[in-house]
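A.B. asks: Multiple structures are listed underneath, in structure tokens.
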Structure P
Amino acid sequence: MSTATMLPPGLEGDLVEVESGGSGDWMTFEKRKWYTNALIFDPSGLKVLLGLKKRGMGIGLYNGFGGKLELGETAAEAAARELKEEAGIDAPLEHCGSLLFVTEDEALGIQIELYRASSYNGDIAESDEMIPQWFATTDLTAGITPTGDDALPAIPYEQMYQETKIWVPLILSGKHIVGRIDFVPNASVERKYDMRRWWFGVPSASQS
């Protein structure tokens with residue numbers, strides 16, 4: 001692990017690299033569109049709540065709860081609103097990271113503010129957009145937590161966006177992350193994008 005002396009364009013801060021890969025020059029973008037994504041844990045930290053998308057972009061995939069900011073909203077306000085709309089609950093959300101997604105030949109970069117909480121209020125409920133489901137955060141190789149009848153499936157990375165395999169484990173480990181991923185269209189599957197280059201870091205103060 002080494003200190004990043006050259007951050008990818010669009011990232012700021014005193015960051016230490018934790019993961020990078022791919023190749024090619026960083027793509028250009030003109031401005032950003034802002035989104036949120038929230039992960040909810042139970043107080044023990046052994047379970048994480050994800051939602052199965054029922055419609056629109058990402059249909060059939062699991063993700064955290066979130067969406068785009070509405071006019072006049074802060075990211076924190078949008079994160080709370082989306083969580084309530086998609087899962088029926090309120091939570092004391094804490095900011096835990098920022099991601100920048102840039103796609104080839106797209107002028108608009110996607111800025112995603114990440115949030116997490118270890119408690120919530122209300123009854124978790126399916127919405128028009130998402131089906132909430134708990135997953136285990138431990139013993140991922142076995143696929144379940146060792147809790148007998150309460151055993152849960154492992155986080156379904158095979159049914160999530162490909163980049164979640166990088167950033168979700170970092171959030172699970174308690175890190176505050178900053179990252180950028182550049183995407184290119186998949187050569188054979190329409191509306192599918194592949195990671196071309198990526199970089200993730202954490203604040204240097206957290207490593208001291």
Structure Q
Amino acid sequence: MPENMSEERKKIIQAFGGEIIFTSAKGSLPGSIKKMREITEVEPEKYFVADQFVNPHNPEIHYQQTATEIWKEMKGKVDVFVAGVGSGGTLQGIGKFLKEKNPKVKIVAVEPKNSSALLGHEPGLHKIQGIGDGFIPDVLDVKMVDMVFTVTDEEAIETTRQLSKEEGLLVGTSSGANVFAALHVDNGRNRVVTVLPDRAERYFSTALL
């Protein structure tokens with residue numbers, strides 16, 4: 001795990017009896033993945049690796065479940081879908097489903113302004129945990145993405161605070177990034193859908209409060 005992850009994330013793993021091996025914050029998640037592979041390749045029978053960045057079951061469950069729920073609740077009336085790129089599973093699974101239903105649906109990928117791999121930027125440090133890991137996940141078909149919307153730390157954090165105080169939604173900063181993008185990506189004439197994938201309890205030790 002990158003050393004700059006929130007204290008709550010670390011404590012949750014430790015509460016389950018897990019041992020955490022920290023990697024450099026500068027190396028972000030690619031550094032942690034590299035270290036994980038070094039460890040697991042020595043004794044592959046000893047570990048289970050979900051490998052969500054390459055595991056096809058990640059986007060598939062969003063295709064089968066999350067996307068069908070969205071389509072049903074919106075009665076098939078979706079113009080734009082907005083989601084952050086972490087593992088890529090949410091954007092890929094839901095985006096694929098919506099494009100199959102209506103090729104005109106616009107798929108918008110959200111990334112931190114300081115670390116947008118889809119725009120070809122170098123990995124950078126940012127405070128929006130859960131997205132912007134500095135590389136393009138294998139599960140994501142970039143050809144499906146119609147637009148990349150970048151969000152600053154301040155925009156994500158402030159929107160997250162507003163969601164808590166004004167809407168009663170205690171969510172994480174990646175949710176704030178998604179909502180900020182959803183509010184600004186369109187001219188207000190279309191139906192824009194996004195997801196709020198995380199909860200604030202994981203981030204009380206961060207700049208969120």
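A.B. asks: Check the numbers for distance in nm of label points 7 Å out along Cα→Cβ at positions 22 and 38 across P, Q and tell me which is largest. Show your work: numbers first, answer last.
C.D. replies: Details: P: 2.8; Q: 1.7.
Largest one: structure P.
A.B. asks: Can you spot which of P, Q the value -10500 was calculated from, given it is helix-only ellipticity at 222 nm (-39500 (n - 2.57) for each DSSP H run of 4 or more, over all residues; to 500)?
C.D. replies: Attributed to the structure labelled Q.
A.B. asks: With volume of the Cα convex hull per residue in Å³ computed per structure, which member of P, Q shows the largest figure?
C.D. replies: Numbers: P: 146; Q: 129.
Largest value of volume of the Cα convex hull per residue in Å³: P.
A.B. asks: Quick check: 28, 18, 16 is what I get for semi-axes √(5λ) of the Cα gyration tensor in Å, for residues 86-197 alone, calculated from one of P, Q. Which structure matches?
C.D. replies: Among P, Q, the structure yielding 28, 18, 16 for semi-axes √(5λ) of the Cα gyration tensor in Å, for residues 86-197 alone is P.
A.B. asks: If you work out relative contact order in percent (Cα under 8 Å, 6 or more apart) for P, Q, which one comes out largest?
C.D. replies: P
A.B. asks: The value 3.3 for distance in nm of label points 7 Å out along Cα→Cβ at positions 14 and 94 was derived from one model only; which of P, Q is it?
C.D. replies: Attributed to the structure labelled Q.
A.B. asks: 2.3 is what came out when distance in nm of label points 7 Å out along Cα→Cβ at positions 126 and 158 was calculated for one structure; which of P, Q is it? Mind dumping the intermediate values first?
C.D. replies: Details: P: 2.3; Q: 1.7.
This value belongs to structure P.
A.B. asks: Continuing with the same structure: log10 I(q)/I(0) by the Debye sum over Cα atoms at q = 0.15 Å⁻¹, for residues 134-189 alone computed as -0.57: which structure among P, Q?
C.D. replies: Values: P: -0.57; Q: -0.53.
Matching structure: P.
Every read-out reported here was derived from the displayed coordinates using simple, explicitly stated rules and does not represent laboratory data. In this text, all values refer to a predicted model and were calculated from it rather than measured experimentally. Cβ atoms are built from the backbone, for glycine too; each structure is taken alone.
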